[in-house]
Structure I
Amino acid sequence: MLKMEERPLKESSTVNLSTNRFGNLIIEKENIITFEQGLLGFEELTQFAIVAVEECLPFEWLVSLEDPVVAFPILDPTLLFSDYKPSLTKDDLDLLDIKKEMDVEMVCIVTLGETPENVTLNLKGPILINMKNKMGKQIVLTEDYYRLKQSFIQN
């Protein structure tokens, strides 16, 4: 029989994350998304989790586990733009090991503004997440008709 101090510690299946914005969060390890190349401008951060805050829905937050101060509001772009169907390259799909379209979730980063008219969605740099293996990548689209700062409110 092993003495208490000789017993191997059971590895936790959760990560505790202390954030200023959301307080203390418990993230299931199976929900951690790995961005091998980071996000644009944040290449050194590779581990993120999606946090849903009820009063913010349908917006969610992509929170860095390495630096919890870094948190991006995100949104499924098809909620506002049903015709949003960017062309994905074979390299993008291969990098994330995406076999079926239903395995990929696409979100875009939201830029919050002082007024609703100033809130924008980055349609030029969507984030792809393979929901099966929890690998993610932000891509830059070459199509000219998608905007970096697409207004929510159409005039």
Structure II
Amino acid sequence: MDLQGLRDIDLFKNLDPVHLAHIASIVVEQQAKRNTVLFDEGDKPEFFYIIAKGRVRISKIVPGIGEEALAIIEKGNYFGELELLDPELPRAARALAHEDCILHAIAIDDFHTLLNTDRDLALALLWCFVKKLSQRLRATNDKVTAMFAMAQFG
């Protein structure tokens, strides 16, 4: 993966070229045909993924109902990042190639080795993660607030 491709990913956009090069050095390309399961809920996490082509469906299996799609993630986005922060926890959802995909994968073990050898990169990435998780928490709070508001009138 080239440095500009990594810089286009919001998680990495503020990193300097040296840090981007370090990350690029551990990226491997994977291809996945439509309907290929990349991982299931409960699996041990192995990779963090960036979508170079195609779309990936993130879902949960609800007993008695079936698959409930949580998100369709498109080119230029990523998934599996929570497991970068806490690789001991199992996957929280299923990831399935919604269509033929080209993925840039980073092995979680390689990522942690890189962070342990480059403390400046580790600190820069931690701030990127904090900002992204803060944005997601705010969005979740807004959704929960809207659901409670709608429930009062329903």
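Computed from the coordinates by the stated procedures, all read-outs in this text should not be read as laboratory data. If you're wondering where the values come from, they're calculated on a predicted model, not measured in any experiment. Cβ atoms are built from the backbone, for glycine too; each structure is taken alone.
Here is how the numbers come out for the structure above:
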item	result
Structure (I, II) behind the derived value 0.75 of FRET efficiency 1/(1 + (r/R0)^6) of positions 27 and 91 (r between Cβ atoms, R0 = 35 Å, to 0.05)	I
Structures I, II, by relative contact order in percent (Cα under 8 Å, 6 or more apart): label with the highest value	II
At a computed 2.4 (distance in nm of label points 7 Å out along Cα→Cβ at positions 59 and 75), which of I, II	II
Parent structure of the calculated result 1.05, given that Rg/Rh (Cα atoms, Kirkwood Rh) is the read-out and I, II the choices	I
Origin of the derived value 11.6 (mean count of other Cβ atoms within 10 Å over residues 19-26; candidates I, II)	I
Identity of the structure behind -12500 (criterion: helix-only ellipticity at 222 nm (-39500 (n - 2.57) for each DSSP H run of 4 or more, over all residues; to 500), calculated), options I, II	II
